[in-house]
Structure I
Amino acid sequence: MLKRVFINNKKVPIPVPVQTLAEALAWVESTLVPPGHSITRVTLDDKVLGDAHEAATLLGAESKLEVQIDSPADLTLQTLDAMRNLATLVLGGLKQLAVDCWQARPTVKPLELDPLSNDTTLVLELIDHVAGLVDESTEEAAAILGLGAMLKRHQMALEMAQSNSDWKACARILLNKLEPLMKDLIAEAEGMQFRVMSAMGTGTFGVPPRGKQKAPTG
């Protein structure tokens, strides 16, 4: 039987008989997860378990079960930080990519356009994640969602220009649309991070009902 579980890196003894992974997680969920919080990562014997983990896995006294529990505010900060870092990375390469596009021959596609598309798609996914964690009427959240809608339109315009091999149009979109948008997104993400940190523990930061929260994957 499992004797202990590590919750956010702190050892917690288990005073009830627990033999399987399912029983352990059920006990943690019912006993140790505060209202509004979520289990975001489960590790058994140093192996991170995915959604398809074996619930019937038997646990012994020496099994090491680690559970990460986060609040909506924690998840929002993590997501905003990832978004800000990725937007900063994208911003840093836009000018050079615009130059490459402007100088490219019609038959030669600039190599970095596909990685840029992948990065902007990931930024959009992170924005959607924020929308699932916070009250969308929050001033900073509304601004970020608005920037996300603009980013999606610019991404579509960039894809259309690529399909036409119009590299100069790509350059103009990169410099005139994406560059200022990424700067605004970074600024709004930083502002929202400050708001979340200020509101943590006060109950003033708006979050949706538990059912609307989206736990991160991976």
Structure II
Amino acid sequence: MNKPSKSYPNFDKGTSTLVFKGEEDNPREFYMIGGICWPVQYELPDQPPDVLGYAILAGKDLETGIVYVFEQKDFVTIEHIFNEKQIVAYHGLAPWFNTIWARYYANRFYFNQSDEISRKYRLDVIRSEMITSRPQMIEVPMPDIKDALHTVWRYAKTKGVKIDADSLLGVHLPLAKVDKHKRNIASPPVHALACMLVGLDRFPYRKP
């Protein structure tokens, strides 16, 4: 994925202008949005269960309408966890929010999980002293995972979303499905993507 070399905020419009290497004379305007899956246990076919959280940051090109997933981050905690030698044992998500704001001027993230899980991690985000730019966490209705995955596949099949094929999201996306028992077979990266795309459809960008 070609990432921008420079960015400029358009606070009055709620967008960001991104400049890409080799395209300095053609800056592009994007509506920046993200998706979050709080840490949860999941299981992929022929693999043991694991626990993972995932965050993505994307931008919708306002000229072409294509959504580009620029950044991805796996996590299990919000703040870093240190071992007895005061070395980071688990990298938290908190610094990522600061990086995303500095690079893209983006702070809008969609999520959809159980109340208890969402409440716990949202409070961790609010209480984190590491986060200097407070993100907006917006719950998006997803009453039926089949509909959410339909949204993902619609974007994928129509080439409306661009994802690095070698990323964890790119590897997990082809495995996402709803099985014959109507169970969600979607890993945290795919769930984060679904939240972001459903949120984008439900709350599309509108010019001020």
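Of the structures labelled I, II, which one yields 0.05 when FRET efficiency 1/(1 + (r/R0)^6) of positions 59 and 171 (r between Cβ atoms, R0 = 35 Å, to 0.05) is computed from its coordinates? Can you show the working numbers first?
Numbers: I: 0.05; II: 0.95.
Derived from I, not from the others.
For mean count of other Cβ atoms within 10 Å over residues 19-26, the calculated result is 17.6, so let me know which of I, II that is.
Values: I: 17.6; II: 10.5.
Only structure I yields this read-out.
By the measure FRET efficiency 1/(1 + (r/R0)^6) of positions 11 and 91 (r between Cβ atoms, R0 = 25 Å, to 0.05), tell me the structure among I, II with the highest figure.
Details: I: 0.05; II: 0.25.
Largest one: structure II.
Taking helix-only ellipticity at 222 nm (-39500 (n - 2.57) for each DSSP H run of 4 or more, over all residues; to 500) from the coordinates of each of I, II, which one would give -8500? Display every interim value, and only then the final one.
Values: I: -18500; II: -8500.
Corresponding structure: II.
When mean count of other Cβ atoms within 10 Å over residues 43-50 is computed for each of I, II, which one produces 12.2? Present the calculation step by step, with values, prior to reporting the outcome.
On the way: I: 12.2; II: 9.4.
Structure I accounts for this read-out.
Comparing I, II, where is distance in nm of label points 7 Å out along Cα→Cβ at positions 27 and 107 highest? Walk me through the intermediate numbers first.
Details: I: 7.0; II: 2.1.
Sorting by distance in nm of label points 7 Å out along Cα→Cβ at positions 27 and 107 in descending order puts I first.
Taking Cα extents along the principal axes in Å from the coordinates of each of I, II, which one would give 49, 47, 31? List each step's numbers first, then the result.
Details: I: 69, 39, 24; II: 49, 47, 31.
The read-out comes from structure II.
A short reminder: the numbers here are calculations on the coordinates, not readings from a lab. Bear in mind that the values here come from a model prediction, so they are computed numbers and not experimental data. Cβ atoms are built from the backbone, for glycine too; each structure is taken alone.
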